[in-house]
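Just below sit the structures, each encoded as C-alpha cells.
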Structure 1
Amino acid sequence: MKKWIIIGTLVLLGVLIYRFAVRGYNNMVTLQEAVSKAWSDVETQYQRRLDLVQNLVNTVKGYADFEKSTLTQVVEARAKATQVTVDPQNLTPEKLREFQSAQSEMSSALSRLLVVVERYPDLKANQNFLELQAQLEGTENRIAVSRNKFNDTAREYNTFIRRFPQNILAGWFGFASKAYFEADKEASKAPKVEF
C-alpha cells in the first residue's frame with residue numbers, strides 16, 4: 001500500500017512539474033514572439049522613414065542650386081541606416097546601440113536638410129515637398145510610438161524570464177533578456193539657447 005502511495009505521489013509530482021515546465025516554456029515563447037513582432041513594427045516605421053527620405057531627396061534635387069553636400073550627407077546616412085539590421089532573436093544592447101547610432105545619423109542629416117530648406121522659399125512652397133515633410137513628421141511620431149511599445153513588450157518579456165522559477169526554465173531553454181531603446185546621450189543635455 002505504501003509503495004502505491006509513493007508511486008502515486010511521484011507521478012502526481014511529475015505531472016505537476018511537467019505542466020509547470022510546458023506552461024512556462026509556452027509563455028516564454030509567446031512573449032518572445034511579441035518582442036519580435038514589436039521589433040518588426042519598429043523596423044517598419046524606420047523603413048517608412050527611409051522611403052520618405054528618398055522621395056524627399058528626389059524632390060529637393062530638382063532645385064539646381066541646392067547644397068549638394070547636404071544632399072550627399074542625407075543619402076550617405078540613409079545608405080548606412082539601411083545596412084544596419086538587427087535580428088529580433090539577438091537583440092543585445094550592443095546591436096541595438098549600433099542600430100540607434102545609424103538611425104541617429106539619419107535623423108541628424110535629415111535635420112540639416114530641413115534647416116537648409118528654409119533658405120529656399122520656392123522649395124518650401126512646393127506641394128510635393130510639403131506633403132513629404134508632413135508625412136515625415138507623422139512617421140517620426142509613429143517611430144516614437146513603436147519604440148515605446150517595443151520597450152513595453154521587451155520589459156514584460158524580461159520581467160517574466162527573470163522571475164523565479166521561470167528564470168530556471170529560461171536558462172535551460174536559452175531565453176535571454178532583450179535590450180531596450182534608450183534616449184540618445186545628447187537628450188540628457190539641455191540645449192544652449194543664445195539671443
Structure 2
Amino acid sequence: MKGKLFFAHETAIIDDGCSIGDGTKIWHFSHVMPNSEIGQHCNIGQNVVISPDVKLGANVKVQNNVSIYTGVICEDDVFLGPSMVFTNVINPRSAVNRRNEYMKTIVKKGATIGANATIVCGNDIGEYALIGAGAVVTKTVLPYALIVGNPAKQIGWVSEYGHRLNFDQNGTAVCPESKEHYMLKNNRVNKQL
C-alpha cells in the first residue's frame with residue numbers, strides 16, 4: 001500500500017477496500033477483511049480476525065487472538081482483552097446460511113472487555129463499562145457498569161479510569177486516581193463536570 005501511514009507486519013493480511021487510520025499497528029498473522037474501517041492509532045494484536053464491514057474507532061486496543069465479527073462497531077478508546085470473542089448470529093447452524101441475519105453489537109466509547117469474555121450478539125456495551133475476564137454477556141450493559149460471571153451480572157460501577165466506585169448516601173463517588181466526581185441516580189451513573 002503505497003503512501004500508507006500505518007504499520008502492518010509482513011505476515012498480516014489486509015484485504016481490498018479497508019480503511020486504516022494513521023498511526024495504527026497491525027501485528028503478526030492478523031487478517032483484516034474487506035470493507036473494514038480501523039481508526040487512527042489503533043493497535044491490532046497478533047492472530048486477530050476483523051471480519052468484513054467491522055468498524056473500529058480511534059485508539060482501539062485489540063489484544064491477541066480476538067475475533068471481531070461482522071455487525072460489531074467499537075467506538076473510540078475501546079479495549080478488547082486477549083482471546084475475547086463476539087458472536088453475530090443468535091442461533092448458528094452449519095447447514096443454514098444466516099448471513100442476512102447478522103446482529104449489530106456496539107461497544108461504546110472507553111469500554112473494556114476482559115480476556116476470554118464472550119459478547120453474545122445484539123447486546124450493546126455502554127460507555128466506560130468494564131467486562132471482567134471470562135464473562136459471558138447476554139444482556140445490554142449500562143454505561144460505567146462493572147460486569148462479571150457466566151451469565152454475566154452487574155456487581156457495581158467503575159470510573160473512566162477503571163476503578164470501582166463507592167457511592168455515599170447522597171449518590172456521589174470520587175475516582176481514587178483521577179479525582180473526578182460521579183453521581184448515581186435512578187440506576188444510572190454520570191460524571192460530574
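Looking at structures 1, 2, which one was mean count of other Cβ atoms within 10 Å over residues 7-14 calculated from, given that it came out as 10.0? The read-out comes from structure 1. Taking 0 as the value of helix-only ellipticity at 222 nm (-39500 (n - 2.57) for each DSSP H run of 4 or more, over all residues; to 500) derived from one of the structures shown (1, 2), identify that structure. Structure 2 accounts for this read-out. A value of 2.3 for distance in nm of label points 7 Å out along Cα→Cβ at positions 39 and 71, calculated from one of 1, 2, originates in structure 2. Using the calculated result 14.5 for mean count of other Cβ atoms within 10 Å over residues 79-86, pick out the matching structure from 1, 2. This figure was derived from 1.
Using the calculated result 10 for relative contact order in percent (Cα under 8 Å, 6 or more apart), pick out the matching structure from 1, 2. Don't jump to the answer; show the numbers that get you there.
Values: 1: 31; 2: 10.
Corresponding structure: 2.
For FRET efficiency 1/(1 + (r/R0)^6) of positions 47 and 127 (r between Cβ atoms, R0 = 25 Å, to 0.05), the calculated result is 0.55, so let me know which of 1, 2 that is. Answer for the origin of the read-out: 1.
Since every read-out is calculated from the coordinates, none of them should be taken as a lab result. What you see is a predicted model; the values in this text were computed from it and never measured. Cβ atoms are built from the backbone, for glycine too; each structure is taken alone.
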